[in-house]
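S.K.: Each in structure tokens, the structures are laid out below.
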Structure P
Amino acid sequence: MSALQRLIVQRIKTRLAYRGDMVAGLLSGLLLAVVGPIFITTLFRHIPALGGWTAAEVLFVWGYADTVSGLFYVVFGGLYVLNRRYILGGELDRLLVRPVDPYVQLLTDNLAFEDLPSALLGCFVMALAMAWGLPMPEGWRWVLLPVWLLGGLATLGGFVTAIASLGFHLHHRGTAIGLVMQLTTFVRYPMDLFGSPLRWLLTVALPFGFAGFYGAVFFMPRPEWAVFGWLAPAVGLVGLGAGYIAWRVGLGRYASSGT
């Protein structure tokens, strides 16, 4: 834990060494994140409901998914450069000689604090949805919100880790992570707005829906979706466990670059 703490502190120092770059990243991330809520509020000024979902409900789902997505980019950004920089570039050798799990080092080595405003904006949007008329969840559910958000983070992080770990086997500079993450756009909306194939994909094949819509409905008076809401943290644990297993299997196939 002491070594891990030092790694995190060094990462913070590295980012703060280029304050202008970090501030620019914070502002650009915030501007991009603001576009979604503006679109939702503008849309519902012209229509009363969307597929039976009120403006406050859709806005809450968006805020919830945006919070999880923002936290994902803060914590798991290193997965984007795993293949190119660490496996093919040989930087994984450096992680293997330190007394901390290389997977943890990969994540701490690439903590992206500039994406934190996106997560904070998501929290603000959820509060805005409450002010817009969404019924306040029971107190005990409200207390569980951090647990559900972490469950969504684990879902995204775990399954994307499994996808990134294919780089150990394929040895290709390209990555499918960006393409896969495009699917998270859909989990910002009620799932029943989409066709059955897409719902199956986001519920079973790549259950990103539990990092967005399914997790959010746990805090809404929507009993028809209650089962999916309760499953969100469990799916997160399974996803993170599966991702770490895929990482360990891939790490066993890693061959040093010899540099």
Structure Q
Amino acid sequence: MLKIENLHAEIDGKEILKGLSLEVNAGEVHAIMGPNGAGKSTLAYVLGGRPGYEVTQGSATFMGQDLFDMEPHERAAAGFFLGFQYPVEIPGVSNVQFLREALNSQRKARGEEPLTGGEFLKLAKEKAGLLKLDMEMLKRPVNVGFSGGEKKRNEMVQMGILDPSFAVLDETDSGLDIDALKVVGEGINAIMRAPEKGVLLITHYQRLLDYVQPDKVHILAAGRIVKTGGPELARQLEDEGYDEVMAA
């Protein structure tokens, strides 16, 4: 579904990714863990197409297409979703307006009919319910005045409405309290746990993986994958730390 081979990428002339290879098949959830500065967020930004990040070597294919030949909006229309570590605020634009425009622009790119206002509101209410987000929140400007946990739940509502085939979630557990973590974890499972979908979770901690159990866990260090294992690898990292596990 997503295949990355020998990926090298830099920002401002500094190489961050140094030969990263990874493959996520349909129906799988993979977690990437690693120390600060390892390149985890850089990987997310490169896959999402954020400006300023230059791919210097290697490849990434998504659903058989060259990901780097596609503009960010084309990646989104093809079913690729990027969840940000720090969701942005958009003053003056309501969540409902933003999400309806985003969804219908993707539907148009796929040759599908746009949803009517009524159809969209029904869909939005359903997905907001999954994340226990009050519909009144969707009438407010995007993320403006939201707490960290509300921003993350709002972003998961966005993911539910857009219904991507593949999601890269960059530290979605950041800023969540215990209750919000459970809600977000259950939301990810409800939206993305399916035989035809895939997820790449980027996280520092085991706690999200208690709710969204990965099929594989990868340790990213110094710009490349240095170790891969099952869910037990995340628990080992939690108990022993990166230095000890990577030295084993």
Structure R
Amino acid sequence: MNSRIRDVLDPTLFFIALGFAWEYGVTYFGVKSYLLPKLSEIALAAWEQRAMLVEHAWITTKAVLIGFVLAVAGGLVLAVMIYFVPTFRRTLYPFVAALQGIPKVALAPIMVVWFGYDITSKVMMSFMFAFFPVVISTLGGFYGTPENLQEHFRALRASPWRTFWRLHMPSALPNFIDGCKVAMPLAVIGVIVGEFVGSSEGLGNRLVFATSQGRTDLVFAALIVITALAMILFWLVQLAGRWVWWRAR
């Protein structure tokens, strides 16, 4: 069978089997619906609240995309500064390593105090979650540049700018793309955490609202939408990464 067909068929069959196990396993084991609803009940709740879920999913998506773009741009710039400027390597890199160890969830209330309840605080949470994987992965790519190729460029007396674009960036590109793929789901998590703490809209807020109302079916419906959103955005980043890599070859 064609490998591309298998790539689509295998996960599709897996999720169908998982859905059947969920639907009939809940009934077979007599699990109460307020603990774990059947998949059909979740689907019904999602359909009944489809307009609300779509509206709030778009609000969440906007914050994710803005934060992700800022994290990718800022992470790339900072990685370049740390790698090529010794002063920044000695000062900024330890600072970034220290910031990475801070629990990002604990920053959510501070973001709300600093930036308010609007989209800005959610964008900043998305940025904080996604920024560090981009920096660390890109730096790993720069440091992985083969030494013999660097000597070759020096022997050719290539300018620093030409060496950067022709050698360092292509060498770091796979790591940079991997960092972006790691960062995208984290950007989604960052926005959801921000919406948990302080927001009147977004899927995170809907999760809190559904939980307070005892609507476990709606909670799972929102969780499935969040998961689908993260998967779609990850897939788009993966496609974009393949295109960039193909263009750079």
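S.K.: Compare distance in nm of label points 7 Å out along Cα→Cβ at positions 156 and 196 across structures P, Q, R and report the one with the greatest value.
M.R.: Details: P: 3.0; Q: 2.4; R: 5.1.
Biggest value here belongs to R.
S.K.: Please state which of the structures P, Q, R yields 1.14 when Cα Rg over 2.2 N^0.38 Å, for residues 28-163 alone is computed from it. Write out the running numbers ahead of the final one.
M.R.: Details: P: 1.28; Q: 1.14; R: 1.59.
Corresponding structure: Q.
S.K.: Now a separate question. Upon calculation of distance in nm of label points 7 Å out along Cα→Cβ at positions 180 and 236 from the atomic coordinates, which of the structures P, Q, R produces 1.9?
M.R.: On the way: P: 1.9; Q: 3.3; R: 1.3.
Here the read-out was taken from P.
S.K.: Can you say which of P, Q, R returns -0.57, -1.08, -1.36 when log10 I(q)/I(0) by the Debye sum over Cα atoms at q = 0.11, 0.15, 0.17 Å⁻¹ is computed? Before the final figure, lay out each step's value.
M.R.: Working: P: -0.64, -1.10, -1.32; Q: -0.57, -1.08, -1.36; R: -0.74, -1.10, -1.24.
For log10 I(q)/I(0) by the Debye sum over Cα atoms at q = 0.11, 0.15, 0.17 Å⁻¹, the value -0.57, -1.08, -1.36 is produced by structure Q.
S.K.: Could you tell me which structure in P, Q, R was used to calculate helix-only ellipticity at 222 nm (-39500 (n - 2.57) for each DSSP H run of 4 or more, over all residues; to 500) as -28000?
M.R.: On the way: P: -19000; Q: -11500; R: -28000.
Comparing all candidates, it corresponds to R.
S.K.: Comparing mean count of other Cβ atoms within 10 Å over residues 68-75 across P, Q, R, which structure shows the greatest value?
M.R.: Values: P: 23.5; Q: 14.1; R: 20.4.
If we compare mean count of other Cβ atoms within 10 Å over residues 68-75 over P, Q, R, the biggest value is for P.
S.K.: Then there is this: Identify the structure, out of P, Q, R, from whose coordinates mean count of other Cβ atoms within 10 Å over residues 84-91 was calculated to give 14.4. Don't skip to the answer; put the middle values down first.
M.R.: Numbers: P: 17.6; Q: 14.4; R: 11.9.
This value belongs to structure Q.
Laboratory data are not the source of any read-out in this text; all were calculated from the coordinates shown. Just so you know, these numbers come straight off a predicted model, no measurement behind them. Cβ atoms are built from the backbone, for glycine too; each structure is taken alone.
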